[in-house]
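Down below are the structures I want you to see.
Taken together, the values in this text are just the output of simple stated rules run on the coordinates, not laboratory data. Note that the coordinates shown come from a computational prediction; the quantities given were computed from them, not determined experimentally. Cβ atoms are built from the backbone, for glycine too; each structure is taken alone.
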Structure P
Amino acid sequence: MIGRVLRALGVDTMSELDAGLRDLREFILEVGGDRIGAPCRDGDRVYVPLVARDGERYVLRIEPTVYLLEPPGCTFVDEQYQPSVEAWPYPSPGGPFRSPSFICTPPTAEFYAHHPERTYRSGEGSLVHTVATVFAALHAPEYVGRWSRRGRR
């Protein structure tokens, strides 16, 4: 809804997303190595392969509603970009993964939906910041592996 209103006012949210993708590609070249793959854009969705500290490969789907003005929706999907429980890390106490429902860390939209006491700051949800945050969580001590490797609760 907000995206349509902004486009009607002449605000080009797609060019902002294009600029965000350029920044993300530069970030990946500088620091990603072989652990962050090239982003793939499909309309308003961006898919980014991420390798966790145990070598598991995840695909993060980022759905910016109004890029930079609102927090992006984030989830994990399988290699065919389809939602799947097995696409998620196993949830662990103290970690941000509320598998298979949402990723509970800023700058995700889901975090702000569950923490109304926190306020999103415009620009905080850049593609670079979003990918870097989720990538860091996949390398944190709280990360305990892939859902399908640990079994379901």
Structure Q
Amino acid sequence: MAVLVVAGCDRTPAALKEGGTWTSTEVPPSMAGKVSKYETLVTFGYSNYDTYAWQGVVKYTMRADLPGPDAGCSFTGRIPGTWKATDSTLTVTTDSATSGALEKHECPNGAMASTVKERPPHFTTWSTKYRLDGDALYFDRRFDEEAPVTLTRFRAPR
């Protein structure tokens, strides 16, 4: 009598499946010279609720010395999606190029916070080579840009 056991091998990195948020203050090339503050936050999973949920958040403040109505204003953009990792490639998928939101707030002229209605569309599928090294997560390219970025795992103070 022979017994055949077939076992699957989930090669998804435990550090991503555990969930958590990675962050970076590296300014992307498209925003260089335009912002006074910049932060990217990438969250994998929502506790035990949905391991493969993903959210990208970008927070930035436009430089006050730039021309235009957005000078000095802060923005927070959110893009929800799902993720998967195969070998060294991370892929994120969103429902549509207009999912999520971009909020404008904290303007020097005292304007009320508002949702930016005419925001540019974002990706529906984004892939990058990635590497995990302790609390560092390296992407070969950012969302919608070819520039690399290094994120650090956010650990709440105890």
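For which of P, Q does volume of the Cα convex hull per residue in Å³, calculated from the coordinates, equal 113?
Working: P: 113; Q: 164.
It must be structure P, since only it matches.
Using mean count of other Cβ atoms within 10 Å over residues 66-73, single out the structure from P, Q with the greatest value.
Values: P: 20.6; Q: 12.9.
Max of mean count of other Cβ atoms within 10 Å over residues 66-73: P.
When helix-only ellipticity at 222 nm (-39500 (n - 2.57) for each DSSP H run of 4 or more, over all residues; to 500) is computed for each of P, Q, which one produces -500? List each step's numbers first, then the result.
Working: P: -8000; Q: -500.
Source structure: Q.
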